[in-house]
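*Asks:* Following this line, the structures themselves.
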Structure P
Amino acid sequence: MELRHLRYFVAVAQESSFTRAAQRLHISQPPLSQQIGDLESELGTRLLMRTSRRVELTAAGEAFLEHAKAILERVDQARSHARAIGSGGAGRLEIGLSGSLLLGPMPQLIAAYRRSHSAVAVVLHEMTPAAQLAGLRDRKIDLSFSRTALNDDVLVSEQIWPDPVVVALPRGHPMTKRRKLELADLRNEEFVLLRLDSSGFAKYLHACCLDAGFVPHVSQQVVESQAIPSLVAAGLGVALVPASLQRVHRRGVEYRTLARNAPRADVYAIQRKDDTSPVVCGFIAKAKEILARST
């Protein structure tokens, strides 16, 4: 039994005529009659009663009709679903990111993507940058959003949105009297930093300080960027943070831009090189489209 047998049978049953069914199916009547006969032989029972005026269903035919229509409907659904997944219109997207990225445009990007791709389930996983990269390599997540670009034999990255680095200072700190600072101005300050062993971005900021001619004296290290403003406000040090972090905590903290050669906290999408998933590619394309409109 093939799908065409079901389609032919349903057409004859709905039209109550071999002639009209053949016209609807764009085939001639003899092969249609032959196919229905083959179907009845395989089932071992009559499905249709042919009279001089019309074709009527037998009791077996009425029962078989409901099953045939249900099967064809499921096939159509399966075809549509497969096409949607193949085009990126349906599926599941597992994204790894640090909580600080939710302070930038990420929530708006996800909301806009969901409006245009309602059949795609977007699942967020708050993870350290190191855990994100491990998750990508192990195929536990599909995308990582990080402030550190990475391109190697397995992973590839591209910038999604820019985010400059600013200086977070305790309110009342002498440097708050200046509108802009040089990185070297911080050489004698104590720093609140992300943990160097779990953040490539922290290592990058540390290296920027070395390039500016000093080794940062670290008073506190944290795992998540959101904790930094509170520690700065308590007077435990200054910090280099993404500009988007200013949305978190303003009481007791003042932010100043860096004048020259400022470090960057730009956000990159990282994916596996061999991942050709239309859902992954579609999300990145949508993100770039939305951000392009907002700049």
Structure Q
Amino acid sequence: MMIQDIAPHQFNNHYYPNCSPKKEDFVIPCKDNSVLIKWREDAGKGVFPTVSEYEYNGKLVYLFSIDDERYFMDLTTDNGKNVNGFTYLDIRKIRDLSGIPKMYVFAAFTAIHLAKWYDTNRFCGKCGSRLMHHSSERAMRCENCGEVFYPRINPAVIVGVTNHDKLLLTKYQTGYRHNALVAGFTEIGETLEETVQREVLEEVGLKVKNIRYYKSQPWGMACDLLAGFFCEVEGDDKIKMDSHELRYAEWVERSEIELQPQEYSLTNEMMQVFKKGNFAT
């Protein structure tokens, strides 16, 4: 189950620009990669501050809802003052904590995505004028030149390269320390399938065939939309690892695959379905 798989809860990202916050609604203040949160073993509904608990000077911007719970964001630079019992935690730490319902972890990921976009879209990239909130949709609009800016979403691929009963596992040089798959961003003028071919060739020096789409995932922590693909090695299966990006790249037998500690990622689900033999090679 990936991070966005929060059923039976329902995520609704429809934008309501004139939505006014009520005292029981949640506020998700963000600073850099951190979110204001109250963590306790039972978690419950107090994981984020409510409007009644939160002091703010400006206007709260509506984000989204999960079931009948509504979420807002404070876009002022001094957000998060005087909220007793709450602290800013890095989104990666929130991801790794136990006891927080997945719906709240997903809410934090999505809020971080929007917070980064709002923070980097204060001024028009065309004429330099200050941007204003669009009156009817999730966008920022320049009243001087009319340019409209929508939330940035970075397309990227996750690639499960198979070799009969073996899967190609990697580990990054920096950052995440657990097993991963070949991954990379789609470049200008490139299809997702071409991204798969290029990234595999660049990272491990292999050619691939029979590229098959598996599933997608929003990954708000990096503002990504991930598309998962399985493919087969073509020809020579000798790995030529890019040591600048990777510190490990090996063919691993199905039964020997070590999964990630959390079940949130598309990468982990793809490793899991291959390990269990649920995806044909």
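Every number in this text was worked out from the coordinates using simple rules, so none of it is lab data. As the structure is a computational prediction, the values presented were derived from the model and not from experiment. Cβ atoms are built from the backbone, for glycine too; each structure is taken alone.
*Asks:* Kirkwood radius over Cα pairs in Å, for residues 54-221 alone was computed and gave 20.9; which structure, P, Q, did it come from?
*Replies:* Derived from the structure labelled P.
*Asks:* To continue, here is another question. One of P, Q was used to compute mean count of other Cβ atoms within 10 Å over residues 158-165, and the result was 17.1. Which label is that?
*Replies:* Of the structures listed, the value fits P.
*Asks:* Could I ask something else about it? Tell me which structure, out of P, Q, gives 16.5 once mean count of other Cβ atoms within 10 Å over residues 14-21 is calculated.
*Replies:* P
*Asks:* One of P, Q was used to calculate log10 I(q)/I(0) by the Debye sum over Cα atoms at q = 0.18 Å⁻¹, for residues 198-253 alone, giving -0.64; which?
*Replies:* Of the structures listed, the value fits P.
*Asks:* Which of P, Q yields -13000 for helix-only ellipticity at 222 nm (-39500 (n - 2.57) for each DSSP H run of 4 or more, over all residues; to 500), as computed?
*Replies:* The structure behind it is P.
*Asks:* Can you spot which of P, Q the value 21 was calculated from, given it is relative contact order in percent (Cα under 8 Å, 6 or more apart)?
*Replies:* Matching structure: P.
*Asks:* From P, Q, which structure was Rg and Dmax of the Cα atoms in Å = 31.6, 103 calculated on?
*Replies:* P
*Asks:* One of P, Q was used to calculate distance in nm of label points 7 Å out along Cα→Cβ at positions 38 and 182, giving 4.8; which?
*Replies:* Attributed to the structure labelled Q.
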